[in-house]
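Asks: So, here come the structures, one by one.
Derivation of every value follows stated rules applied to the coordinates shown; laboratory data play no part. The structure displayed is predicted, hence computed values, not measured ones. Cβ atoms are built from the backbone, for glycine too; each structure is taken alone.
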Structure 1
Amino acid sequence: MPTPEIIPYDTLPGSPYYQEFYQVYEKDLVLTQKEKEAAIWWGDDPDVTFTPPGHSYYIATLAIEKEMLPLIKCAEAYAKVSLSVADAFINCWKWKYHFFSERPNTFIPKYIDQEWESFWPDPPFPCFPSGHAIQAAAAAVALEDVYGDKFNFVDKAHEGRERDEVRDTDFVIRPFDSFWGAAQETADSRFWGGIHTPQDNIVGLEEGSKIARNVIALNWENNNQK
């Protein structure tokens, strides 16, 4: 995969790079309760729950259980999601350490507001592009190839978890009418959490989609002829 482009570094107020972080800062000041709920729902901290890819496999399982297609189609769904998500993470981490870009928690306190802290804690690796966004997009496009772009499901992955008292927010189940809707909210949740800029998510969604389309374009056997 070709290396995506990143907005050139610039600390000058009003510059495109500065504005990326200023958008994070502004959004944090007006976060709604629903946005906070999404921010904690998609955290998927491996210390307490499954990882982001685990969440994508969970959604794949929801689709498989709902449609009850032949076993070979179930295997196809898991294979396409697994290959897409794996390739997405391989490329994402290659790009993260190619650019070694900073998080809002370093830029904003230094250049915008020294008292600022993100709603959600930073993970310990570079920022660009968003790992959540790239893998969620890859999984969504892979699932759309098997089940179509309109698919109703309810994500109950964190149902019953204790309230996040630190952030004064409950874990609220998420209804969706498409796989892409879940991918978009996954990406948005990182922006609402204050740990990713818009470009991190936009590029993540774009690149994840490309990666999944490459997987879909492989020479898959036509199961409808069996």
Structure 2
Amino acid sequence: MRWFEYGAFQPNFRTHGSRRYNEVWSYGKQAEPILAKYLKLRYKLLPYIYSLAYHTYNTGAPYMRALFMDFPADRKVADLGDEYMFGPALLVAPITEQGATSRTVYLPAGVDWYNFWTNERIHGGQSIHVNAPIDTLPLFVRAGSILPLGEPVENTTQIQQLAKVRIYAGSDADFTLYRDDGNTYAYEKGDSSITRLHWDNASRKFSYAGPRVWTGADAQLTEIIGR
């Protein structure tokens, strides 16, 4: 279960092994709801993850990266090897010890952070002790982040509309949302779209430039966390 939770925040998310069956229900009744929770979360995050892949395609910069790449001025992250950024918004701190239900997490200095699960806001530049029962991966969101979230889908062949833009307040934020058909090389001929999302923290206003890729009203799209 811990490996599955960790895998949900890697560029490729898939199970491996010599098992004859590998579906989430094949691991037993206790494991199934936990694995399903992270499988659904992965699908929910696909607009964010796919857009990160577009950035990597253009620049070569990884979207699973050591903390010093995002926080070069913080010396405490220079050799911190068991936490990483997954794109510009998410800090992941996997549980790697058998039976562990908590761990210490260092939050880089210079920004505030939100606990993804509780929305608690925490100052950076400190180590905190985090509870992590078997169904919880320690996960934090940088203040001043935009997370585009997709509608529920059962597989990646289905067209996924944007369901929500979650904004973690604290500073201005920008995110480049990339879309294509998800199946072909038509993007190489320009069959794709880019929507630039922006959050103005002082006025607490959300705006966008480019194609509108959601079905509901603009006013219902945003979910603002914090101040």
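Asks: State the single structure among 1, 2 that was used to calculate mean count of other Cβ atoms within 10 Å over residues 179-186, giving 23.5.
Replies: Checking each candidate, the match is 1.
Asks: Another question about this same structure. When distance in nm of label points 7 Å out along Cα→Cβ at positions 155 and 171 is compared over structures 1, 2, which one is greatest?
Replies: Greatest value across 1, 2: structure 2.
Asks: Could you tell me which structure in 1, 2 was used to calculate relative contact order in percent (Cα under 8 Å, 6 or more apart) as 16?
Replies: Structure 2 accounts for this read-out.
Asks: For which of 1, 2 does helix-only ellipticity at 222 nm (-39500 (n - 2.57) for each DSSP H run of 4 or more, over all residues; to 500), calculated from the coordinates, equal -4500?
Replies: Computed on structure 2.
Asks: Continuing with this model, one more query. Suppose you compute Kirkwood radius over Cα pairs in Å, for residues 19-106 alone for every structure in 1, 2: which one lands on 15.6?
Replies: 2
Asks: Of the structures labelled 1, 2, one was used to calculate distance in nm of label points 7 Å out along Cα→Cβ at positions 43 and 59, giving 2.0. Name it.
Replies: Here the read-out was taken from 1.
Asks: Hey, mean count of other Cβ atoms within 10 Å over residues 75-82 derived from one of 1, 2 reads 13.0; which structure?
Replies: 2
Asks: Work out the source of 2.6 here, i.e. which of 1, 2 gives that when distance in nm of label points 7 Å out along Cα→Cβ at positions 3 and 27 is computed.
Replies: 1
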